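Okay, got some structures for you below.
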Structure I
Amino acid sequence: MEEIQNTEKQTPLGMGVIRAESATGDLRLHPFRSRVFCNTRFLRVWLPPGYDQPTNENRQYPVLYLNDGQNLFESSTSFAGVEWQVDETADRLVRENTIPPLIIVGIDNAGKARIREYMPYRSLQPMLMRTQGRLYPDFLFKEVVPFIAQNYRVAAGAENTGLGGSSLGALIAQYTAMTRPELIGRLLLESPSLWTSNRQIIRESRSVKYWPERIYLGTGTAEAGSPDRDRSVVDDVRELASIFRRAGLDEKQLRLKIEEGGTHDESAWARRLPEALSFLFGVSPMRSS
């Protein structure tokens, strides 16, 4: 299992749970063993303001599951030292009453096994024949979701359940939504790696009839490093948005955000996160910009 690399103070909560005190708000780390993938990782559970107050002891909360949990809350564990700032952003939006209090669960990737777990299809570029992505929906809904429901007060139903990620983490989130459409009501896709496996996920998406009730789809115009590849990335995202629209999602259900100059990194995803959370979980989603 990946070792905690935080240099900030950590507080044990019992039962192997750790509180990350460098985060904004209450962030709890659970060592989690997966039988599906036969490995161990952390689940990073961020709790909204007031969760432990006696007045809220019977309250149940919507929950958002996000992939690549290491990159979400703390720069000390994030790839390249840049985080999504999920804790700061969610805390501010909740306190401003922009979104309701919600629980956010960061699901750590498996390090060297990340690409295999996040790839649902075989690939020639990169060369990857033995992928495990098709196991991810079972990992999420047979292992992670029941664990969170057992330990935290989460509201039931697809309308209270979100899933998301970036890059390959967005790819596997989309695949999971395609295979379990009745279980996910909110989908956050940042810079999805739609090009993998010769764009197979786009081809399969065309025949999907049911999608989550709200989808936020974001990308930048400078993601791939060359003009031709940058255009291809944007074209793929626009095509995916068109697929969602043909399936019946209107502007209140689908937000497409193409950021001029946006790159393929955590800083871009952090910058767009306030809009994404507001659209997916806000009572009255903001109009497209």
Structure II
Amino acid sequence: MRTLISPRNSVVWIDWKLLYQYRDLLGLWVKRDIVSKYRQTFLGPLWFVFQPLITALVFVVIFSKGLKLSTDGVPAALFYLTGLVVWNYVSQCLNSTSMTLVAHSGLFKKVFFPRLILPFSYCLSSLVSMGIQSGVLAGFYLYFVVQGATTRPDTGVFFLPVLVLQLILLAFGLGLWIAALSVKYRDFHHVWSLISPLWLYATPVSYPLSAIPPDWQWIIKLNPLTTIIEGFRLGILGAGTFSMGDWLPSVLFTLIISVSGTILFQTVERNCIDSL
């Protein structure tokens, strides 16, 4: 059996058939990333649990107890954990995909496979940690309900799969942008490490959108993560500022980022071997 490998004529076109043929490789990369991430660490997979818990504890002490910021009437721990589940997924995806082309340049020179598999595998493997952290959130949710908290899910909980899909597309598109730019500008990876904490505080993770004056909320809503996090909080906790009018522009921006990121990534990876 012979396989014909022909050059791609357009950077916009994605060869879905080729990606499907390499689905086993995608599965291997997902498994490899999950296993290797915390190999030879003291706590191992427990880092998935401790990371959001420690951050949430800091937020409770500083923002809830210290600065007395509102949490929309829900227990502070639940409020912060819900936002951190979303934020940690995006952060983990971007940290993994940012050096995709640079870190695997040696592999690209030896073996042919669709390059999009690598960044997409990181987005899929990060869903595992997101699932574990969601389990931690569920445990705390049950605890507070038993303690008498009135927090209850909203009907928007059925909309969460759509928000998760948008979250994957957003992280995937941004990761492709950073990976492509890091080929030409090697210090862009370090620049991103500076931008990431600023983006965290420009996202309603440690505060609700309702805490922002109405005249200034449109600035925060330019961030596509804003409506995703608010949608998660509304669906899970029954408290959040979410509307279809805010969500649709967020979806449009997410699609623009993912499509443009794919185009840029495929443009760069065609000639990245010469640059690397």
Structure III
Amino acid sequence: MTARHGIRILSAVAVYAAAIGVLVLFLAPLIWVAAMSFKTRLEIFAWPPTFFPAEPTLQNYANLFAPRSRFPATVANSFVAALIATAVALGLGVAAAYALASHRLRHARAASFWMLTFRMLPPVALVLPFYFVFRQAGLLGSLWAIGLTHAVFSIAIVIWMMKAYFETLPREIEEAARVDGATTWQIFTRIALPLSRAALAATAIFSFLTSWNEFLFSVILSRAQTQTVPVAVASFVGEVYVSWGELAAATMLGLLPALALVFVGQRYLLIGIAPGAVK
């Protein structure tokens, strides 16, 4: 074995060791919460602490689905709010992205930059305006208020991802369609959208996860009947008592839909992100 070959092996070992170290660093808190969800309260407060439960129990999960528990309803609320946000964000954002990518609008670049700066705006700055708007509209405390608010912040993501993808589509296809007499709407619905299925799936996943994980607007604009999963998870932390077992179990159950969606749609995420990464 030559010296150069040995250096290559050592470099590969160092890279893999660093990758494993980073992976462990990021997964350790998640594994700790998952293990805690199977512990009894006595074992959670045991000293010295144990990483894995000595006697695993499902009681924490059973408490979440007890007859008087509202956690299943909060999961349904999160799904409804996320679907509303995703549908609205895609419906408006995809059309806006195509218009900006077609270079037929004046000041299209300025409009794109404005959408990006809006995404950088601190959400807390918009809490009161949204609160008063939905109160005047009679939607305060409804899932529509939560979903529409989430859609506002997802539209910027949709526009930038889809705009980058639409700009990669060959202009010759659009020009040939116009020669055949197709309108802009027909080109958009019959050519651009079918060719952008992967990017649409990626933006839909991002929009769904943005709504699923959002906490600030969900806790301000919701009521007891319309609380979402992040709000329900936070409710296990009281002023004088913290239900650590139920908190860990609710956290894991709240992560499962997001992890499943990312696992199923990872191929579309890679395809959808690629154009933006290249640009």
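Bear in mind that the values in this text are calculations on the coordinates, not laboratory data. Everything numeric in this text was worked out from a predicted model, so none of it was measured. Cβ atoms are built from the backbone, for glycine too; each structure is taken alone.
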* Structure fact -> Calculated from one of I, II, III, FRET efficiency 1/(1 + (r/R0)^6) of positions 23 and 191 (r between Cβ atoms, R0 = 30 Å, to 0.05) reads 0.10, and the structure in question is III
* Asked: Which one of I, II, III has Kirkwood radius over Cα pairs in Å, as calculated from the coordinates, equal to 22.0?
  -> III
* Asked: For distance in nm of label points 7 Å out along Cα→Cβ at positions 175 and 263, which of I, II, III scores largest?
  -> III
